[in-house]
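**Q** Structures given as structure tokens follow.
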Structure P
Amino acid sequence: MSKPIRREPRWPAVMALMAIGAVDYTIPAPLDVGPRWLVPALVVILSLPALVSYRIGYLKLSKTLGYAATSVVTFSLIASLALLVARLPQHKEPPEQLLVSAVALWVANLLVFASWYWRLDAGGPNQRDLRGCHTDGAFLFPQMTLDLETRRQMGEEQWSPGFVDYLFLAFNTSTAFSPTDVPVLSRWAKGLMMLQATISLATVALLAARAVNIL
């Protein structure tokens, strides 16, 4: 008898997108891109139908909507950072505003790239569900290095990374600028991690440091 398909919960990824929308709303209005309600509204409009369509079995539609929602917050993140860096030499923003913006962008950066890693690794969550066991992907998680017998003894025979695993990976990239315990195997993953580390470094070095210097 075949084992039932392991279905990874989608709500952590949806909650992450919602959190990005909320974080975007905290960025001071002069430094935000477009109306302040636009990004949170688009995230809700795209994410909730994605979750519902997954529940009722429309996996391709759910995947498309998920990609669209993640693309929206990614564009918002990069545009906001570019706007902040461009306005920094003008010395128009007070230090409190810069600090709020730096924290908001750092958190958004973390959640955005965690979402992309979760969506792209090993074909995405739908393909990982079908395999039932994570043995191949862009990232070499520690569980993947264990032999089958050891995994069976640990109760991890059908282990597959969840959103929290990718969130931890993104957190390490934003703080230590390295993947720490998870080696990177794919070129696209290396490119994304370099971009994430660059955004994190720019946020901390340029914005937060400038704000502290003004205080």
Structure Q
Amino acid sequence: MHDTAETMIREYAGTGALLRRNFFEAQARNLAEIALRLARALAGGQKLLFCGNGGSAADCQHLAAEFVNRFLLDRPPLPAIALTTDTSILTAVSNDFGPDRIFAKQILALGAPGDILVAISTSGNSANILAALAAARERSLTTLGLTGAGGGRMASGCDFLLAVPETRTPLIQEVHIAAGHLLCWLTEHYLFENTAALSPPPGEGGAKPD
């Protein structure tokens, strides 16, 4: 039994390490671009909203805390809200309108054009996440999805997508939180260490030539 447990540990750790390495090698450019988009939104006075279920709900709270408090730098707090935390709102909406609306109604109430919704679903098919993405489009939010292999139905509703090429929920979640940490770190870097990167590239934004 002891040998079996050790084999399970090695196999799980090896699979997770390979998945993580391959994902970040493939998504490095995408992650940098997403982080820059987050930084520009926050620099412009917008906020981040997070939604997810179960373990993904915990990731929402974890990441919102990193933005509001700090990640690695001592810096001003950044506006981020986990839509998974207010039990009165969650239970009232679920009771009156059903669980599919628990995030959508909060987005319609709190979201503003230019805000960013970070929607986390390992399957990509959670009904309340799909409703949240639809509400975000209605309110002109930018949408970032974190999901698993294939992206599920949420893929078509996301402006940016980080799809982990895996179907096992625990492994997907482990890569999601690592990706979230990197987004926090890079966003801090752009906002407080490399502010020149926040300027739009030539041809985007700014005054038009006479």
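Values quoted throughout were computed directly from the atomic coordinates according to the rules given, and no laboratory measurement underlies them. Small disclaimer: the values here were computed from a predicted structure and weren't measured. Cβ atoms are built from the backbone, for glycine too; each structure is taken alone.
**Q** For volume of the Cα convex hull per residue in Å³, for residues 128-175 alone, which of the structures P, Q scores highest?
**A** Working: P: 82; Q: 70.
Ranking P, Q on volume of the Cα convex hull per residue in Å³, for residues 128-175 alone, first place is P.
**Q** Suppose you compute volume of the Cα convex hull per residue in Å³ for every structure in P, Q: which one lands on 116?
**A** Values: P: 116; Q: 151.
Comparing all candidates, it corresponds to P.
**Q** Match the computed value 2, 10, 17, 17, 15, 12, 8, 6, 5, 4, 2, 1, 0 of P(r) over Cα pairs in 5 Å bins from 0, in percent, for residues 72-183 alone to one of the structures P, Q, and report its label. Don't jump to the answer; show the numbers that get you there.
**A** Working: P: 2, 10, 17, 17, 15, 12, 8, 6, 5, 4, 2, 1, 0; Q: 2, 12, 20, 21, 20, 15, 7, 1, 0.
Matching structure: P.
**Q** Looking just at distance in nm of label points 7 Å out along Cα→Cβ at positions 24 and 104, which of the labels P, Q belongs to the structure with the highest value? Provide the component values of the computation, followed by the final result.
**A** Details: P: 1.2; Q: 3.7.
Largest calculated value belongs to Q.
**Q** If Rg/Rh (Cα atoms, Kirkwood Rh), for residues 32-119 alone comes out at 1.08 when worked out from the coordinates, which of P, Q was used?
**A** Numbers: P: 1.08; Q: 1.00.
Only structure P yields this read-out.
**Q** Here helix-only ellipticity at 222 nm (-39500 (n - 2.57) for each DSSP H run of 4 or more, over all residues; to 500) was calculated and came to -18000; which of the structures P, Q was it taken from?
**A** Working: P: -21000; Q: -18000.
Value -18000 for helix-only ellipticity at 222 nm (-39500 (n - 2.57) for each DSSP H run of 4 or more, over all residues; to 500) corresponds to Q out of P, Q.
**Q** Match the computed value 21 of relative contact order in percent (Cα under 8 Å, 6 or more apart) to one of the structures P, Q, and report its label.
**A** Values: P: 25; Q: 21.
Checking each candidate, the match is Q.
**Q** Give the label, chosen from P, Q, of the structure having the highest value of distance in nm of label points 7 Å out along Cα→Cβ at positions 168 and 192.
**A** Numbers: P: 1.8; Q: 3.7.
Between P, Q, the highest calculated value is found for Q.
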